[in-house]
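Q: Structures given as structure tokens follow.
What follows draws every value from the coordinates through simple rules; no lab data is involved. Since this is a predicted model, take the numbers as computed values, not measurements. Cβ atoms are built from the backbone, for glycine too; each structure is taken alone.
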Structure P
């Protein structure tokens, strides 16, 4: 059974005549008649009672017509819906955002994109980079903004990655600390200083440990956390020297803290990541292209001001 056969039956039922229906359908009468006969044979039951100059529906035909109307109407609605998806007038983007997205205002790119494509809806998941990457591979999100996962992204041909910001770590020092006036700070100067270290599960924890080991410095760790706002608060209370990505530190800076560049370059790069296979899906392809041309650098600088 095919969709065109449903339409043929509906037209014959409406005209109560195969010849009249054939004219409406731009078919020959014998061709339409044969189409109906073939369908009846396939179904194993007649849909019409043939009279000399007209036809009427059988009981089975009445039921067939009711179902055919519903099926064709649903098909038309489905076609309209799929057209909206293809024209970016419908669909849902399932996006992953970092816990720190609020500080970086990563949601701004979504709101800006929504102004261009108001028919798109959004489902947002907030988590850390490692978990968001797992969610992407599990297909529970379509794309994500991830932080400092260079090693995780290596040799993954199935991933599409776009760098949106080159960031780096800085030292967050209490404003009353002797180091607060320094123009730069080396990790080798932090011997016996109270240190607020990035959390062990963070991708950069080992970078700091390796740097301290290189200098033979045993940091006096008072806390391990990657929550930048907490790092800033601890430093503001003169409890220790912490570390944060420069963009977040600048956004959270207060008079109680000083932001000092580190002489050791420890990157904290932000990426936009999706799966190559998802780029065939119009909303993901469109959003990815939008992210690629979006001026994140200006956006971040504006937020700092």
Structure Q
């Protein structure tokens, strides 16, 4: 087994182990939540009989290891359980919330890739010059602004004062593409920090690559400047940028709770907030597993792509 195959095998095995660990951790953490979910669901003045019935419905009267076994078996068959508050399958909550979240993530990513890579390459081409200093200063300043603060500022100026855009998605349903104006402000907020970090990584990688001996040799051989930059330097600057991009996609799919709450986007983040407020444990568990597994898969894919883009890593492996 060569070094590359060995690395891929080890990384896939590690990803599988991380997935199992995510499932176990989600169950243990929800079990460790303070208070009694049955009492919370029974109301302000719970009747003992109602509490007992809820505990039985939630299987809380069974040993934890039995509930874990049944829950994990259901996950393997695509059964995430049933909501305690509505009686709907948890998969319906996931399906309803995934559409708006995926729409936001896809639009943000479609803008992020060309902007992040373009700004990074532009700054690297003018290293030390006015353009480089301008791009670096602006991206550093924007990155320092928290998403919530930027969102409030954009809503105040563009939605409330100028009335150019709707402040929230209230009344527009889950089909956000049918109302594109609703997406402008949340996409701007989601785009602000990732484009800064991605462009700075690309710039740093491009500066190192352009100063490398093989690029100097290519220039001495008369290779055109554009080909040197994009065919020789840029591919060698991509490995760290790909990993950062995977972390950004992970955040866009699993960590946009603040942005969705601010703009009232009916995505996965909003579903999670509502489930936590209602102590709907099966929905919280299902969302946590989905978020955790997505994180594992995205990082696994990023590591494999980065390994492919960095052949010397195969020697080290």
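Q: A value of 24.3 was derived for Kirkwood radius over Cα pairs in Å; which structure in P, Q was it taken from? Walk me through the numbers on the way to the answer.
A: Numbers: P: 24.3; Q: 22.6.
Derived from P, not from the others.
Q: Can you tell which of P, Q yields 2.7 when distance in nm of label points 7 Å out along Cα→Cβ at positions 20 and 284 is derived from it?
A: On the way: P: 5.2; Q: 2.7.
Checking each candidate, the match is Q.
Q: As an exercise: relative contact order in percent (Cα under 8 Å, 6 or more apart), calculated from one structure in P, Q, equals 20. Which structure is it? Provide the component values of the computation, followed by the final result.
A: Details: P: 20; Q: 28.
Derived from P, not from the others.
Q: State the single structure among P, Q that was used to calculate distance in nm of label points 7 Å out along Cα→Cβ at positions 28 and 52, giving 2.6.
A: Details: P: 2.6; Q: 3.4.
Answer by label: P.
Q: Out of P, Q, which structure matches -23000 when helix-only ellipticity at 222 nm (-39500 (n - 2.57) for each DSSP H run of 4 or more, over all residues; to 500) is calculated?
A: Values: P: -13500; Q: -23000.
Label of the source structure: Q.
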